[in-house]
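Peer 1: Below, each structure is written out as structure tokens.
FYI, it's all coordinate maths here, none of it is from the lab. The model shown is predicted, which means the values in this text are computed figures rather than measured ones. Cβ atoms are built from the backbone, for glycine too; each structure is taken alone.
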Structure 1
Amino acid sequence: MNENGSTAPELSLEEQFMLEPKSEGSLSLFIANEEGNRYIGWDLNPEDIEALYFEGIGVPRWESLTAETVEEQRAMYWERFNERMERFPLLGRTRDTDVDVEYTSAELPQLIAECESITAATSDAKALRALQKILLAAGRAAALDAGFNLKPSHSR
């Protein structure tokens, strides 16, 4: 409450995202156009990506699989990973946080559709928050008819 007894207005989602601490392994979000890349102001943190993949998309966790050998378990993991991710080819690009991910303006409708599909299918709060970060950023880029990039936070 402030001095006159009223409460401060709630922060917008964008403001909340901007206030989050940046961490190693994050992907910083950028609008990309002919002038270059412009940082949106927030990142997809490792816990966002983890929630998106495991709780949102349903990728199996390594420890949930059992096999006779590590090689068999690795093969089983990637088979199940690929089965889940084939429905989300654009979001699948975010699986390596050490690599730039680029989306053209023409790809944004499909990226947004992938995010909306997962949003409709999950109730996990962390996965939904990660999806909101992507949807807000992709929506901004689409409104400008620009591309959308994610860059490892150490490369900003």
Structure 2
Amino acid sequence: MPDLDELYQSVILDHNKTPRNFRKMDGATCEAEGRNPLCGDHFTIWLKVEDEVVTEATFLGAGCAISKASASLMTSAIKGKRRAEVQALFESFHGLVTRAPSDTTPSGTAVRLPPQMDAFRGVSEFPMRVKCATLSWHAMRAALDRAARS
């Protein structure tokens, strides 16, 4: 499927070159940093959570095309979602990049990733890239956990 591979590659390159939500957020209710010491990727994720809903999500940092594109797509995907939906998206994305895809999370919540996330399906073929793809997602989950404790 060369055409599909090219489409996926173009999605990653587009979000790397022009990342969405790439800025520090004023008024964030929580934040967390993610680092991959093996490759040097590092991102800070800021969230604004109001009444259990992520109303805003941004990030800043540096990393490879996969990690930056993943952060860009993730921040767009979680906006407007309830905490449980965001957790379900995390689980589904993690399953996608580790070859354990499922339409339901361990909690049984039905969830479907945005179609552009399919660009990361091939990451499972490269175990070192799984960390790149999931770095911002783990940081986002840490930020969300901090918001719950506040």
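Peer 1: Out of 1, 2, choose the structure whose coordinates give mean count of other Cβ atoms within 10 Å over residues 14-21 equal to 13.4 when calculated.
Peer 2: Structure of origin is 1.
Peer 1: Taking 35 as the value of relative contact order in percent (Cα under 8 Å, 6 or more apart) derived from one of the structures shown (1, 2), identify that structure.
Peer 2: Label of the source structure: 1.
Peer 1: Given a computed value of 151 for volume of the Cα convex hull per residue in Å³, which structure among 1, 2 does it belong to?
Peer 2: 1
Peer 1: Have a look at 1, 2 and say which one yields 17.9 for mean count of other Cβ atoms within 10 Å over residues 54-61, as calculated.
Peer 2: Considering all the candidates, the number was obtained from 1.
Peer 1: On to the next question. Have a look at 1, 2 and say which one yields -15000 for helix-only ellipticity at 222 nm (-39500 (n - 2.57) for each DSSP H run of 4 or more, over all residues; to 500), as calculated.
Peer 2: Going through each structure in turn, the value belongs to 2.
Peer 1: Any idea which of 1, 2 comes out highest on mean count of other Cβ atoms within 10 Å over residues 30-37?
Peer 2: Across 1, 2, mean count of other Cβ atoms within 10 Å over residues 30-37 peaks for 2.
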